[in-house]
Structure I
Amino acid sequence: MTAETGVLNPYAKYLGERNPLEILAATPGRLTALASAIGAARIEAAPAPGKWSPKEILCHLADCEIAFAFRLRQTLAEDNHVIQPFDQEKWAAPYRSLSATEALAAFSALRHWNLLFIAPALSAHAAKPVTHPERGAMTFSTIVEIMAGHDLNHIAQLERIAAQ
């Protein structure tokens, strides 16, 4: 990861020098283990007022996987693609009515599909430019690094909840 990527990737501190593809591949299994450790009795309980419950975090990760899928594909499909940001709080509105099991299944399936896309594309298109309206110019590779750091951020949150 370059210094430039660290500026563009708000999750770079979680990623460090770790391999993003390894993290992306390991995340579904880690989330499954953490959901099991947290248990059905605590999966819907927020750890503090104003914080997301483990179920809401899993729903958020499933939604983000959809957004990342689109961003990655549009980056390769268009020259000078501009990423469309989204309001995660507005996307979270239906999370209370969704199940953690369904969110985890959706995330895992989407992640598998994204990895099938990312792995061969990364070597050929790592430097393909894309623009994030809030973060500026970045590359296909930066999106992959953001995904991995984002995973690690939320895994750390779930680990803290599981340890309580």
Structure II
Amino acid sequence: MTGLLILWLLAPLLLLAAGLFIGTLVERRHLSDLQRREAQLDSIFVTDVGDFFAGDPAGGATLIVSEVVIASDYFKTFAAGLRGLIGGEIRSYVSMTTRAHREALLRLKEQAQRDGYDALCNVRLDSADVGGNVHNKKGGLVMVALLASATAYRRRRR
């Protein structure tokens, strides 16, 4: 009887610990992948200005779009709920949002490079509520959804 009670009490803690371990591992892998890809695409010029900086008129231009959705793991959602009780910045959500922004921008750069362009202008990042988190007061899994768009073009060769 006491063994069943101990198991009943330990099961949620074990699940939270597993969530922390797996979530941290996945996040570290994603951050490492982001860093590697950013280094490879560092030569692509990016600006949010709506003008072609040193653009080649003969090179053409095109609109490119990418979407990114990153969800929080259960441990971070649980910890953020606790943090929400006392107030303050929820760093795990800030980290998740930063990862989503970096991923969206990288996808724009990768698509531009694939299409033969070396610059992006008029970069726009818009967030969306995919999981119904704004209207769902029960909690649930938190997600960051971003729609990124930009104009890809070729710079003038000197």
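No lab work stands behind these numbers, since they all come straight from the coordinates. These numbers come from a predicted model, not from an experiment. Cβ atoms are built from the backbone, for glycine too; each structure is taken alone.
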For -21500 (helix-only ellipticity at 222 nm (-39500 (n - 2.57) for each DSSP H run of 4 or more, over all residues; to 500), calculated) the corresponding structure among I, II = I
Among I, II, which structure scores highest (criterion: distance in nm of label points 7 Å out along Cα→Cβ at positions 56 and 104) | II
If distance in nm of label points 7 Å out along Cα→Cβ at positions 24 and 80 is computed and equals 2.6, the structure in I, II = I
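Once mean count of other Cβ atoms within 10 Å over residues 8-15 is calculated for all of I, II, which comes out largest? If you can, show how the numbers build up before the last one.
Numbers: I: 18.1; II: 10.1.
The maximum falls on structure I.
Thinking of I, II, which structure, once distance in nm of label points 7 Å out along Cα→Cβ at positions 96 and 144 is computed, gives back 4.0? It would help to have the intermediate numbers written out before the result.
Values: I: 4.0; II: 0.9.
Of the options listed, only I reproduces it.
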Assign the value 34, calculated as relative contact order in percent (Cα under 8 Å, 6 or more apart), to the correct structure from I, II.
-> II
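Assign the value 2.6, calculated as distance in nm of label points 7 Å out along Cα→Cβ at positions 88 and 112, to the correct structure from I, II.
Here the read-out was taken from I.
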A value of 79, 32, 24 was computed for Cα extents along the principal axes in Å; which of I, II is the source structure?
-> II
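Just checking, which of I, II has the largest value of distance in nm of label points 7 Å out along Cα→Cβ at positions 48 and 72? All intermediate terms of the calculation are to be shown ahead of the outcome.
Working: I: 3.3; II: 2.4.
Result for distance in nm of label points 7 Å out along Cα→Cβ at positions 48 and 72 over I, II: largest is I.
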